[in-house]
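**Student:** In what follows, structures are represented as structure tokens.
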Structure 1
Amino acid sequence: MSYKGRVLAPFDPWRSSLCTCPFKLSLNPYTGCSFKCLYCYATAYIGYRDSTPKKDFKKRLARDLRRYDPRIPINIGTSSDPYPPEEIIYGLTRTALEMLVPLGRRILITTKGTLYATRDLKLILAGNVAVTPTITTLDPELSLILEPGAPLPEKRLLALRRAVKAGVPAGVRLDPIIPWVNDDPYDIEELVALIAESGARFIVTSTYKARPDNLARIRRALGSQLGERLYKLYTRNGVRIQGYMYLPRDYRERLLSPVIAAARYHGLEYATCREGLIGREWFNAGSCDGTHLIPERIEPGRAGGLEKWLGRV
């Protein structure tokens with residue numbers, strides 16, 4: 001059977017000069033995303049639609065693995081969540097882990113799902129794997145508006161606690177921070193305290209950066225008052241940077257300061273994502289994305305599980 005296109009490729013967030021991620025590879029077993037977060041940046045190119053398994057995923061991954069140094073970290077879930085409801089049916093993320101873990105590949109899983117802490121926990125614990133779940137708010141009603149298809153925040157926190165207790169290194173993405181929506185300093189402090197209590201070591205945060213499609217979704221979902229207020233803030237005061245509407249720097253600093261202050265208070269490492277904020281007051285971690293959390297339980301490049309796939313390609 002013929003197959004085309006890569007499923008594993010260098011992570012390149014629109015060639016952003018503000019990206020401080022170390023060199024890594026991006027792997028998304030699905031395209032589209034059933035969680036349908038209103039603020040999603042990736043919908044501009046993957047579409048605002050349900051998760052769809054990539055055709056010939058196993059064969060394409062096996063082929064692509066030949067291209068890259070085994071020491072380069074692989075971030076699963078950079079644009080389409082690897083643990084949507086469809087994963088129960090298709091199991092592509094599980095397949096990827098079964099291929100990558102025996103090889104000692106360095107893996108970072110970014111997700112709002114919870115299967116990593118239940119079905120895949122033993123496999124993750126056997127490999128060089130860290131996790132960075134996203135938790136945007138503790139408010140279940142707000143979460144249902146912003147992230148209508150994703151597990152509720154309480155379930156994500158429970159999954160995080162379970163994984164960390166079992167021995168999985170973890171950080172949390174607390175982003176995006178959206179003005180007047182999830183920016184209350186008291187709510188942020190409560191969330192960061194729970195993240196610290198879970199045993200996570202690291203928090204990365206960022207402000208909401210508007211693109212036409214996600215701003216239109218948020219405008220509709222938040223209603224005539226808040227939605228219009230937010231829309232006007234970005235269209236009137238925003239600064240266009242590499243295809244996004246950013247808020248002015250001083251405004252972004254005010255939005256992120258409560259997250260950084262709470263992380264510092266609770267002894268967590270912290271970083272910001274694509275904000276252009278430098279210095280110890282904004283970044284004191286080994287990486288901005290959590291790749292520094294990846295353990296080395298297996299020597300990278302160890303021969304093993306890939307051969308059964310390579311023989312079929």
Structure 2
Amino acid sequence: MIIPQQLQPGDTIAIVSPSSKVQPEYIKGAVSRLESWGYRVIVGAHAYGAHGNFAGTPEERLSDLREALLNPEVKAIMCARGGYGAVHLLEGIAPQEIRDNAKWIIGFSDISALHAAWVNAGVASLHAPMCKHLTIEPEMQSSTQYLRAILSGAKPQYHADAHPFDRCGEVSARVVGGNMAVLCGLIRTPYDLFQENTILFIEDIGERTYKIERMLYNLELAGVLPRLAGLVVGQFTDFKEDPGMCATMYEMIAARVAPYNYPVAFGFPVGHVTDNHPMIEGAMATLSVTPQGTMLTF
């Protein structure tokens with residue numbers, strides 16, 4: 001797995017909008033924040049665009065992404081927001097192009113599709129906050145600081161409080177994951193990120209309990225869920241619990257992985273929340289779950 005080079009003061013970060021359209025003030029705020037960190041920032045030609053729900057046509061969005069990827073002056077690519085639309089771009093970038101121009105791609109939510117492309121091409125990526133976060137959150141907010149440190153070459157160590165559904169244990173493996181709905185839409189494609197013997201992290205927004213259960217059954221029946229090295233359950237937000245399911249979201253997830261013996265951490269700070277700690281997709285890490293809490297060390 002290629003780990004992109006750390007950024008140096010004066011390096012260039014490109015901001016592109018590969019999915020849904022974004023409020024212009026969020027891009028402008030992110031430019032200001034990144035410049036305050038000592039980076040030069042360029043904005044894709046169509047990053048402020050609008051084409052229906054999207055930030056441009058598929059061709060426009062792909063053009064911005066490819067230009068940022070292939071530009072040797074650009075050392076990292078920040079996606080402006082998620083939403084929907086990154087899947088339109090996957091076939092427009094060859095794995096060899098990603099490997100030959102290895103650089104961080106930064107984002108989460110719908111950007112999970114691009115993380116899948118990067119990791120399956122053999123290049124690590126950053127599941128991390130995007131422009132809105134950098135605009136509205138204070139400089140010292142923890143996820144902001146972790147992102148800044150990782151870009152500078154640091155390897156983070158995260159702590160999460162103990163959760164009643166945790167299963168204790170320790171394992172070292174590659175970390176992969178992201179938004180459940182997006183990643184499940186890529187199963188049995190060249191971008192399938194669900195692999196055995198990995199530490200999988202999952203999160204989602206607005207998906208009802210039965211839909212997440214269906215996705216987990218898919219992974220179970222495919223033989224992936226039983227053969228994970230570990231599971232990190234992030235934040236599932238903006239949904240209503242369904243009493244007819246006879247279990248809450250997290251009770252259901254705990255029940256689905258109950259037959260297996262790998263460590264499982266619940267309540268981890270990743271997802272559509274303020275504390276959305278950057279995860280280095282494709283990197284090796286150690287997951288340690290104890291009665292005192294969880295540590296994830298890259």
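Since every read-out is calculated from the coordinates, none of them should be taken as a lab result. Since the structure is predicted, the reported quantities are computational estimates derived from the model, not experimental observations. Cβ atoms are built from the backbone, for glycine too; each structure is taken alone.
**Student:** When Kirkwood radius over Cα pairs in Å is calculated for each of the structures 1, 2, which structure yields the highest value? Could the numbers behind the result be given before it?
**Tutor:** Working: 1: 19.8; 2: 19.2.
If we compare Kirkwood radius over Cα pairs in Å over 1, 2, the biggest value is for 1.
**Student:** While we're looking at this one, here's another question. Just checking, which of 1, 2 has the largest value of distance in nm of label points 7 Å out along Cα→Cβ at positions 80 and 96?
**Tutor:** Numbers: 1: 1.0; 2: 3.2.
That would be structure 2.
**Student:** Output the label of whichever structure in 1, 2 has the greatest value of FRET efficiency 1/(1 + (r/R0)^6) of positions 88 and 160 (r between Cβ atoms, R0 = 35 Å, to 0.05).
**Tutor:** Values: 1: 0.95; 2: 0.55.
Comparing 1, 2, the top value of FRET efficiency 1/(1 + (r/R0)^6) of positions 88 and 160 (r between Cβ atoms, R0 = 35 Å, to 0.05) belongs to 1.
**Student:** Here mean count of other Cβ atoms within 10 Å over residues 136-143 was calculated and came to 13.4; which of the structures 1, 2 was it taken from?
**Tutor:** On the way: 1: 17.1; 2: 13.4.
Derived from the structure labelled 2.
**Student:** One of 1, 2 was used to compute distance in nm of label points 7 Å out along Cα→Cβ at positions 232 and 256, and the result was 2.8. Which label is that?
**Tutor:** Details: 1: 2.8; 2: 1.8.
Among 1, 2, the structure yielding 2.8 for distance in nm of label points 7 Å out along Cα→Cβ at positions 232 and 256 is 1.
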